[in-house]
Structure 1
Amino acid sequence: MTSDHILTDLTRGIFTVTINRPDKMNSITPDMHRALDAAFDCFAADDAAQVCIVTGAGERAFCAGSDLSLFDPNAPYPKSGYAGLIERFDLAKPVIAAVNGVALGGGFEIALACDLIVASPRAVFGLPEPKVGLIAIGGGVHRIVRQAGLKRAMLPLLTGRNISAQECFEMGLISEIAEGDVLAAAKELAMQIIANAPLAVRLSKALAMWGLDQPTLQDAIVQQSSHPLFGPWREARDTAEGPKAFAEKRKPDWQGR
């Protein structure tokens, strides 16, 4: 599925997905949902793509959510949910949101579904769905509560009010505020991740997410070796390569296996 409104690029291991509808605040149409789903499928399947960055075209918006002029509450989303990302729970590789402006409704939900959020100081976030009789069921209701805590999350969730990048940072919802070029900052962060062993990065993400679903901290620690990615990581060539390279005072040769 291709679309002029969803652009992709793979450079130096970074797979960039750009929501390209700046004249409409990068709001999402039904066709764009399918194109985003296809883009994330490509990222997941391509071994050369190690980190994904999601951003919006132009300087005004990351994504203003669904285009309400084309909104149909009964229209199905792709198999991986809103924007092809919200219900993509099996994606092992890291995803970074580079938020350059407005991230409202579904746009905020896309960002919340990413592993890291790098934002401009002028970025604005919000879940205004109740103001138009809707609910942030694209993950917003559940992710913001888990990521910020119940009482703090209820303020933007129930009022529908916008929150600044600084307030989001203080709530623990975003990873970093970038004073300069947000996309460049996200790419720098991606390169820091790519410098590490790919399997170790993916298992770290997987265990962090898996551990949140365990009943206790003890369960998460004691049972982590039962995770399906744990055994392959332990036996991987890269797992032996890292300590060996450190001992030999050289840069490790990661091969992702």
Structure 2
Amino acid sequence: MIRGLYTAISGMITQEAKQDVITNNLANANTVGFKQDNLAAKQFDDVLISNYDKISGGKNVKNYIGTLSMGSGIDEVKTDFTQGMIESTDKPTDFAIDGRGFFEVSRNDGIAANTYYSRDGHFHVNTAGYLVNDSGDNVLGTNVITGGTEPIYVGNGKITVDAAGNMKVDNQLKYRFNFADVNNPNDLTKVGDNLYSARNVTQVNAAVKQNALEKSNVNVISTMVDMMNVMRTFETNQKVVQAMDDTLGKAVNEVGSIR
């Protein structure tokens, strides 16, 4: 029975973790370019149960009763990189990648500037004239004159970008967006603020749309259904724990009492 408690409690812990993931997905249902997470659970190996109640030749011998599941655990949290719907806007600093690829942004973490990756193309021009994201991180591009990677400076100029990511400022070609991608999604790690850190990054060509944003790929209806299923599963495990606790209490206080 004690093993049964462990099994039910492990299920509660797993469902609680699932609830956290689902809640985060719902909270970001309207976040531009957000990719939902899915928690994968795993089942622990079954334990073979035996006792020595069987008597053979006047001796107690091992008798195999069957197996007992030791419950479930958290395997991993995977991000679903399915593309969200692209929605048109009226802002020339809004961009959406159509297909694979990520924007490159530069963030100063206090010691050095580090490069991160994002599908969120909700940019604007800061007071210094640089193209930045909502967190104030510089958007990176290739200077068409020098060929080097640098923060995109547009000043007060008019921005136009073609499908390949070539950017003109006041009708003069200045930059190309830096697009990056990875072959293995496991090389991407969420770091917050809708950004990813990445290993084994390669520069790629990507299709981009101006005056458009990629919506979150969270399906609110199916996510709400998942949340209800998680809550019911958690409640079921909770009732199992309560029932076992009551049974153990009776075994100790009633069955085992001497009158």
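Values quoted throughout were computed directly from the atomic coordinates according to the rules given, and no laboratory measurement underlies them. As the structure is a computational prediction, the values presented were derived from the model and not from experiment. Cβ atoms are built from the backbone, for glycine too; each structure is taken alone.
Given -11500 as the derived value for helix-only ellipticity at 222 nm (-39500 (n - 2.57) for each DSSP H run of 4 or more, over all residues; to 500), which of the supplied structures 1, 2 does it correspond to?
Considering all the candidates, the number was obtained from 1.
State the single structure among 1, 2 that was used to calculate Cα Rg over 2.2 N^0.38 Å, giving 1.53.
Computed on structure 2.
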Problem set entry | relative contact order in percent (Cα under 8 Å, 6 or more apart) derived as 25 - corresponding label from 1, 2 | 2
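Thinking only about mean count of other Cβ atoms within 10 Å over residues 186-193, which of 1, 2 has the largest value? Before the final figure, lay out the partial values.
Working: 1: 18.8; 2: 13.6.
Max of mean count of other Cβ atoms within 10 Å over residues 186-193: 1.
Where is FRET efficiency 1/(1 + (r/R0)^6) of positions 74 and 218 (r between Cβ atoms, R0 = 25 Å, to 0.05) largest, in which of 1, 2? Don't jump to the answer; show the numbers that get you there.
Values: 1: 0.05; 2: 0.75.
When FRET efficiency 1/(1 + (r/R0)^6) of positions 74 and 218 (r between Cβ atoms, R0 = 25 Å, to 0.05) is calculated for 1, 2, structure 2 comes out on top.
With distance in nm of label points 7 Å out along Cα→Cβ at positions 34 and 194 derived from the coordinates and found to be 3.2, which of 1, 2 does the value describe?
Details: 1: 3.2; 2: 1.0.
Only one of 1, 2 returns 3.2 for distance in nm of label points 7 Å out along Cα→Cβ at positions 34 and 194, namely 1.
Can you spot which of 1, 2 the value 2.6 was calculated from, given it is distance in nm of label points 7 Å out along Cα→Cβ at positions 138 and 162? Don't skip to the end; give the middle numbers.
Working: 1: 1.8; 2: 2.6.
Value 2.6 for distance in nm of label points 7 Å out along Cα→Cβ at positions 138 and 162 corresponds to 2 out of 1, 2.
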